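Participant: Read through the structures below before going on.
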Structure 1
């Protein structure tokens, strides 16, 4: 099993002095990041679809073998209306990463309000059709999706399920690990129950303990014969804790 570990985004001012040098320029952050990690989630595309030149500039700074997962725009996952134009623009912006073979998938993260029903299953199938060029990984926030029907539909459609680690709050998903394609995917958001529903940066203010990371290591080891590749991304980005925990997970898995 091949394992790639990184963080959800990399361009954060509050990483200065923890991961980045205190005086680093914004444009130099990725140059520093790639010295330590071989993959990253690009999350800025959720808020705004960039010009292809922006993605080309990021790709040029990445070494051979580096891999990108790019987050689908909110038009696709949250607004969910007239998405065809957004997908065309999104497809265009991805080309600079596709051509050198560094784009490895699209992350579609749906909101808590997006619950399990047939209409939403059909919508996911439509997204799979529109984004057929790319591996598609879907993350849910509502636990109604964790059922056999979703599992079977994802396997049939070739959609990758994203396992998550988040606070133990009613309605959220438990930290269970399973996969629906040969490539598995884990996102760790932290377990900050106090600030989760408030949103904002404090939602992701959490530092995983070694014991908590070891628990995920055990889950991974139990399924390694069912997986060809695994992505692990830390989204507890407040004050650079994602970097710290990602490096600790790399050590724990002896990569």
Structure 2
């Protein structure tokens, strides 16, 4: 079997979560464009997604370095603007995706500011702020991290731009945040979800070639999970064939 690159594994895992008939908004990442196109071609032909270029259901002949590339608009069903995206969010999304330069144990993410409020430096990263400043009704969202290091997976983010479970059970409900919070988090080396009892991240599986000890050593907080952690189901030959037909330039295989 041909081995898959870390970003290919992330795309495949996220594609497997998506269901026929769902609708959602996606960020600019080619990882996510690939995941949505893969899901539509394999098991969810009725999936509706808005790409970073504001096109609905793009069918690009390949993926590009950024989702804002206008070539992603090939064969879209419609083109909208950001006002439509926010209105769409208010009517209710079945799924969304978020990343961040920091992700903490309760699924909060930061892509706005590193450090304290007076000494921190702003980040030139967009998206995600809508999760806390705008009432996007995402029934579930998925976190993804192309890098898995203690600097990314931190005990507590410096700034919450994507509200996960905040400080624990009941916080989202107390603040009347819509949606169900993060369903899972997938990184370059592992798949994690969140324990319903305390809303803390726990290890579900490790990707081929990695170990649970390695994942825990590369995480900046105690990571729960079973005593024996299974291996992530690798991409099938069909999943990998479709991905690589979309990615002749090897963007998802690059370091």
Structure 3
């Protein structure tokens, strides 16, 4: 089981390094999260915490699988595009256009000293800005791609999967006494109402799914699967037209 508290995280954490000790042209993983409501039981930075954990786990695996590879994890992008959650107190969103511009400038700065840059995205609301930004900087000649932390195989937001992950990563920050089943309808069925009125239009609690069945053991398993998937994409995947790394052999 993997967590960002592993000792390897210190050596891959860019924020803990001094400039003079950095390797030449390292691969840099950039966790991309959000600061938004995750129901009454999960912290506002849930997406960011997941992106950071996955990025550090992938950095560790890449170092093990590719000896001599220099991989660093940048500080996370916390404020992102979360307008669909804005009716819930605590949510902080900078909007799609500002996020796009910020990611472009971030890459331009990083690329002056880094090698490959990979965004590790854990919030679906960032996708429009992320793909636009990556397309732009790739045209500028930057070596940039992105990978998704795909946690929506069970439910969409603050439900079983995300709650299980947080029970594994930071159980002291999860209040299961407040966990309650939200809207469990398939996303496709509620998407028109969600787009029109935000998450509050389809769930008064902000939960899309059922967190009451979550377990830390399942969270550990899901985290390992995410890390393995993203490590494989970074090692062997090919970028599609949006800059997203696809699994080797996967159809676009």
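Participant: If we compute distance in nm of label points 7 Å out along Cα→Cβ at positions 77 and 101 for structures 1, 2, 3, which one ends up with the highest value? Before the final figure, lay out the partial values.
Facilitator: Details: 1: 2.8; 2: 3.6; 3: 1.4.
Top value of distance in nm of label points 7 Å out along Cα→Cβ at positions 77 and 101, among 1, 2, 3, belongs to structure 2.
Participant: Work out the source of -6500 here, i.e. which of 1, 2, 3 gives that when helix-only ellipticity at 222 nm (-39500 (n - 2.57) for each DSSP H run of 4 or more, over all residues; to 500) is computed.
Facilitator: Values: 1: -10000; 2: -6500; 3: -12000.
The value was obtained from structure 2.
Any read-out appearing in this document is the output of simple, stated calculations on the displayed coordinates, not a laboratory observation. Remember, it's a predicted structure, so these values are computed and weren't measured experimentally. Cβ atoms are built from the backbone, for glycine too; each structure is taken alone.
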